[in-house]
Structure I
Amino acid sequence: MPLIDLPLAELFRYQGRNPRPADHDAYWAAALRELDGTDPRPELRPATVVQSSRVECFELWFTGVGGARIFAKYLRPKSAPGTRHPAVLQFHGYSGHSGDWLDKFGWPAEGFCYAAMDCRGQGGRSEDNGQVKGTTLRGHIVRGLDDPDPARLHFRQIFLDTAQLARVLMSFAEVDPARVGCFGASQGGALSLACAALEPRLRRCAPVFPFLSDYQRTWEMDQAREAYEELRLYFRAFDPRHEREEAVFTKLGYIDVQHLAPRIQAEVLMFTGLMDTICLPSTQFAAYNKITSMKDVVIYPDFVHESLPGQIDRTFNFMRGL
């Protein structure tokens, strides 16, 4: 089998390259305290775009840290009052959005409540109301990187939005808070890991080739392109001789999902293509190898950063175990 990264046996031993900030635990403890003090003020508005005799569709709005209003599509089965359902959260890829309504109908038809969130400032409807010092370049990985306060890193806020969404769903009368899971691909895979790390009540997590892991490894392997291109552009424009390289990667460690992975208590099912040059397999395994809860990984030897045959069906069956 051709290799673009480490051999499979070494992937299962790889522990990552990107530094972990010394105050990482305190950083996220403070972030969660801020989230605890943020009233989500959830609002459900009946969706008018699509209608169904069996599925109820809502525009869900809630407040994230910093006061931003976050949007998610929320679908639930039409059922008798008092019935409690398992729930699933879905997170989308970088710069995308929550997608169409109809492709989500299979979940409520099977008895799930289902929420798909738009990440703030990306392709959907969620607000991006953050202000930081320094460049935002054109990407969210580096947004806030030049601000003296690492709490202004943009992905910190998005990670917290995922946990806030989970909390909101768990508060709904129709949702069984003991049976909630999450999944997503690429950025959505990273956000699934972050959500499970920051909301320990989640039971299952199914990340697909997760993004936002082991930034320094991506740089050293000359793969700072495509979704990671902003890393290369940042250095070229703002640190052309890499005088601040160590500080930059250490700061990125706050929003590196490999360092959040040990917090996960949910059962994890990860999907990885071994020919992925966008999210290198080693960067994915840097996070996977730090998960201490029950876990498994489904390997696709010949696949890149693309649709993986059978992945959606297997994720569905995995979530049925909630």
Structure II
Amino acid sequence: MIWSPVGALLAVLTATLAAAAILGVVSAADPVPSFSIEVRARLHDSGRIEFGVQTEQGIRFPRARFLRENIAHTSWIVSSPIQVNGFETRVIARRLTDGRTEFALRLEGVTVKPRRSILPASAAPGSWYRSQAVEVERIQDPDSADQRHLLARAASIRADATTPDLTGLVGWLNGEPTTIARELARGNVVLIDFWTFGCYNCQNTLPYLTAWDEKYRDHGLVILGVHRPEFAYEEDPERIRDAIARYGIEYSVPLDNDARTWRAYRNRWWPAKYLIGPTDETSMALRYRHIGEGRYERTERAIRAALQAAGHDLSGVPFGVEVDS
């Protein structure tokens, strides 16, 4: 049989896709696709302030989009709705007593406050002022009101976060792709474990992680074993799958081959644990960090404190795990 170049290329592509399916790899340039949205505001000579939203399709204006000069302080005005990638989106705005103007978004009725969302009192007429972009996960099921509200809450949490979300992943093992903000919107807390299967120190910590996963999974703990390879051979999904099976890992394993999440956390070591949950100041913050092996009791106490801060009752869950040495 004679193979054409095109036929050979198709055969290789088919084999690659089949192997990925067998391995259970969710592979994509962006396993959790998202889009960005900004609020734009400008002062008119009349004293009115005009609002719009900036998306990848360009700037879009609600029909009702002006804040009058003489509106009462602290009273929010709400624009008419527009549809942005399946989300009902409105702009809300109010004048502050010092002459500045605060603005925000409402996605599906959820208030999302971008950073830099204050128009200065000294703003020049005619010049557009722009907020910082808000990242919103794309809707997979446009007919699901529950999913729209969940992703709107996640966008609100992400806009207020003081720690990064996952970014730049190239694939996902052991479950469906998710984000930290989405898990927090569900009422969970997230423990990131940066590891690579060839790291001896990482291997020593895995029994504790799998024990915590088994013990606290039903009480709101989501462990994400972010696999950041040190050497080229550690990028092989089949070898990662073998390690997952060998160590009994049941939590999700995002693939950070390009080290983008690693760099977002300014991490430099394997293993490294970052516990993320709500605090008194914000709904998404770094509550605890530990580098290397050891301190297992301290880490579990931090996990329990984060779960309780998120509203989970652990009164019937004893402290401590049994781990084979």
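What follows draws every value from the coordinates through simple rules; no lab data is involved. The model shown is predicted, which means the values in this text are computed figures rather than measured ones. Cβ atoms are built from the backbone, for glycine too; each structure is taken alone.
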ask   = If FRET efficiency 1/(1 + (r/R0)^6) of positions 68 and 292 (r between Cβ atoms, R0 = 30 Å, to 0.05) is computed to be 0.40, which of I, II is the source?
value = I
key: Structure from which 11.2 was derived, mean count of other Cβ atoms within 10 Å over residues 140-147, options I, II   = II
message = Looking just at mean count of other Cβ atoms within 10 Å over residues 188-195, which of the labels I, II belongs to the structure with the highest value?
response = I
Comparison of I, II by percent of Cα pairs over 32 Å apart, for residues 84-275 alone - largest value held by = II
ask   = Which one of I, II has Rg and Dmax of the Cα atoms in Å, as calculated from the coordinates, equal to 23.4, 82?
value = II
inquiry  = Of the structures labelled I, II, one was used to calculate relative contact order in percent (Cα under 8 Å, 6 or more apart), giving 15. Name it.
reply    = II
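To which of I, II does the computed value 3.2 (distance in nm of label points 7 Å out along Cα→Cβ at positions 180 and 228) belong?
I
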